[in-house]
Structure I
């Protein structure tokens with residue numbers, strides 16, 4: 001049976017409305033189970049929500065183009081979203097050609113290859129995240145160098161770290177003081193709600209990693225995203241302090257780094273949690 005992805009996305013958005021902090025992921029997974037998604041995996045629902053949010057935005061910004069996309073499949077809506085993100089001025093022509101049958105999925109993919117920028121904004125999935133990490137490397141090194149932990153002796157990317165995969169991080173710094181600083185980048189995600197959905201998961205993972213490293217830094221692509229994670233980290237740090245454990249309190253920092261989405265040139269702003 002063919003799924004009505006827009007109706008499922010509408011219901012998912014409604015269920016997530018005013019969802020308590022930290023419960024969005026569980027609620028999305030529960031709804032995926034109710035809809036009999038394989039292994040209750042909510043990833044397809046996330047895609048549907050993102051595509052539906054794009055179409056809602058299109059309805060406000062380009063109502064004529066929106067009307068031309070009535071009844072499109074999820075995959076087509078996702079492709080259209082990428083075209084719109086890359087060149088919104090070109091989009092009305094693409095939408096018109098789609099409605100009139102002059103554009104296919106294959107030709108749209110070919111079009112995207114020609115107009116997508118070279119930076120991480122033009123990529124998806126792991127390629128998008130790796131592009132962001134690569135571009136952010138210099139800025140991350142500068143931030144770690146300013147953390148008053150001593151001189152940086154070495155910086156190692158994930159692939160070169162001689163550790164079990166479960167404790168590998170995006171960048172590992174060895175300091176002259178013999179301290180280690182682990183850096184994990186969060187995202188970048190196309191759907192902004194994913195930052196909030198995964199704040200609990202990333203924060204708990206960061207504290208778990210402190211068993212292996214002296215300092216753990218979470219890096220996000222913007223100040224609003226970092227604010228959510230900083231609040232959760234502070235909450236967890238306060239809970240740990242109240243327990244009065246004999247071991248030293250773990251140190252987790254949160255910072256945001258701006259990386260130019262459309263090419264290799266970028267600037268960075270670090271805002272470490274005090």
Structure II
């Protein structure tokens with residue numbers, strides 16, 4: 001018996017639907033799907049998109065229309081949901097939602113991007129500073145936890161097509177990468193690297209410029225991080241590059257046991 005968890009930045013759920021999101025979901029059937037960048041509220045989409053058949057849905061949309069937002073689609077009933085991570089402006093932007101299913105917790109997380117300029121970078125770093133103690137608190141629960149999402153950081157040189165050329169770009173800045181190392185040093189496990197430690201080309205996002213997708217000049221900024229309790233159950237992890245639903249690819253992990 002096993003279950004799958006998938007993370008996907010939709011770059012707008014309505015845009016992803018035009019690219020076949022519902023058809024993909026029916027075919028792929030993840031047991032838990034964590035989505036980011038919904039860019040919509042439930043009332044702005046058809047009911048079958050807000051809560052697909054066979055799934056229990058929970059969204060945390062941004063208060064600002066057409067911006068950010070995260071969601072969870074679960075093939076099980078959650079015992080409880082929690083919205084936000086305790087940072088008020090980030091919670092207003094819809095950057096975190098959690099579901100507890102038995103002794104398993106699944107969190108969809110969307111770390112801010114800093115690529116639009118110094119002000120955005122400062123907000124990203126404020127979020128990062130807040131997140132370290134929050135993440136440590138989660139680990140202290142000693143539960144099976146998966147935090148899945150767009151972290152907007154490529155951790156290591158193997159996670160980006162041109163490490164030298166991007167060393168001064170947001171998402172691959174030395175102090176951002178050092179922060180991600182600190183996250184892992186807390187005890188969080190990057191399950192893709194646990195399963196595929198030296199495999200190259202495992203990218204999950206491509207710029208819309210310069211034929212980046214066509215030439216596979218990508219970044220790995222989408223992760224499934226787990227607590228040690230859940231990492232012990234990982235069987236496989238992979239990136240579904242050919243899904244074609246957004247500028248991100250679905251990032252998958254399969255675990256022994258059952259969801260919840």
Structure III
């Protein structure tokens with residue numbers, strides 16, 4: 001079945017602009033720090049951050065005095081990245097760009113990276129080709145992608161049972177599968193490491209976590225709107241059950257260690 005990727009992308013741009021992604025992105029700071037360290041970004045290197053969100057990885061690379069271009073297809077997110085960079089006294093550039101159609105020359109960057117970003121673009125094959133294409137031979141490609149069996153994976157599947165996504169679309173968390181990510185990056189690069197990591201989510205309670213995502217996270221906000229009043233009750237109950245299933249706290253709060261796959265590859 002043919003998927004209308006352009007239509008899906010247009011809807012996604014609206015959804016990711018809802019709420020305040022920076023509130024959720026702030027929970028993922030560790031992921032950007034880890035990836036930039038694993039890529040060993042150096043001063044002066046040309047770094048492209050794809051689907052950068054609120055700029056976690058971009059800021060980390062800028063702290064290493066790299067020449068950072070932070071991109072996303074939601075302009076409001078880039079504005080937040082720039083505000084954060086200004087507050088920290090960091091030099092970087094921002095530009096609107098779609099991970100599926102990057103407007104850059106072949107081999108234009110020493111490092112191409114994406115943390116919990118490019119994985120959500122609907123045309124996964126196009127994303128894989130573009131990440132490799134714009135990286136120079138011998139350059140590095142890095143990604144951090146939620147694992148299929150993570151809390152986020154369970155969360156997306158729960159949402160999908162109540163608000164089905166486009167037919168024929170491959171789940172975003174497929175990027176967190178080792179065989180899938182190798183296939184998507186293709187023969188144009190050598191995968192150096194695939195490391196399963198976790199990102200700590202800590203909330204006062206499952207209810208507080210649900211309220212946080214319902215208030216600030218665009219995809220969750222859109223799902224509850226689409227579910228309607230009656231469907232929202234069932235969706236909320238299932239999401240609370242997902243959080244409880246992943247809870248490792250023993251003090252009555254909520255503690256979830258959310259698994260993701262860190263990918264480091266070299267372009268041939």
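What follows draws every value from the coordinates through simple rules; no lab data is involved. As the structure is a computational prediction, the values presented were derived from the model and not from experiment. Cβ atoms are built from the backbone, for glycine too; each structure is taken alone.
One table, with the values for the structure above:
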| item | result |
| --- | --- |
| Given 7, 33, 40, 19, 1 for P(r) over Cα pairs in 10 Å bins from 0, in percent, calculated: source structure among I, II, III | II |
| Origin of the derived value 2.1 (distance in nm of label points 7 Å out along Cα→Cβ at positions 61 and 197; candidates I, II, III) | I |
| Origin of the derived value -16000 (helix-only ellipticity at 222 nm (-39500 (n - 2.57) for each DSSP H run of 4 or more, over all residues; to 500); candidates I, II, III) | I |
| Winner on FRET efficiency 1/(1 + (r/R0)^6) of positions 109 and 221 (r between Cβ atoms, R0 = 30 Å, to 0.05) once structures I, II, III are ranked, highest first | II |
